[in-house]
Structure P
Amino acid sequence: MNGAACSLSALRIGERGRVRPGSPDHPAFQRLLAIGLLPGTSVQVVQVAPLGDPVEIEFNGMRLSLRKADAAAVEVDRAD
């Protein structure tokens, strides 16, 4: 399933993805752009809370916890 597009919230712990260009009018996507989660950025899911919310990701050497709804707004291409 490498290279398949999905939302960031669909990745499992340890899986990586590369951020795809998204909808510029989505408020969550705009916030994430502001902190550096840009199209082309490689991300890895580090941890998921027991009930699935929040999702902790790592990118550019930093970790960030996202609400599942915000993670669902980010499309990624699965990577190795």
Structure Q
Amino acid sequence: MTENRCRKCLLKEAFPEDYEKYVASLLKRIAPQDRTDDERYQTRLAVCRQCDQLNNGTCMGCGCLVELRAAYRKEHCPFRRWPQ
């Protein structure tokens, strides 16, 4: 049986076991000076959740894991959808 996953979900929601194993550990390694603040991080993720390019936590426009890209202060959306 094929398992249905939410295409518009982030990895944390769609694949919680993989998120904890990989993404959460990578997020913890981001230096504080390189990491965006939590409010901006959540805003960025909210934009990604509404984007038609999101597919199981991956941006189909650039191939990144949006939960990682959104965490870096100097990163940007490849479609310029994140607020400045």
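Here relative contact order in percent (Cα under 8 Å, 6 or more apart) was derived from just one of the structures P, Q, and that gives 36; the source is Q.
State the single structure among P, Q that was used to calculate helix-only ellipticity at 222 nm (-39500 (n - 2.57) for each DSSP H run of 4 or more, over all residues; to 500), giving -4000. Only one of P, Q returns -4000 for helix-only ellipticity at 222 nm (-39500 (n - 2.57) for each DSSP H run of 4 or more, over all residues; to 500), namely P.
To test your reading of the models, identify which of P, Q gives 2.3 for distance in nm of label points 7 Å out along Cα→Cβ at positions 32 and 64 when calculated. Of the options listed, only Q reproduces it. In this comparison of P, Q, the computed figure 12.2 for Kirkwood radius over Cα pairs in Å is attributed to P.
We did not get these values from a lab; they are worked out from the coordinates using the rules stated. Note that the coordinates shown come from a computational prediction; the quantities given were computed from them, not determined experimentally. Cβ atoms are built from the backbone, for glycine too; each structure is taken alone.
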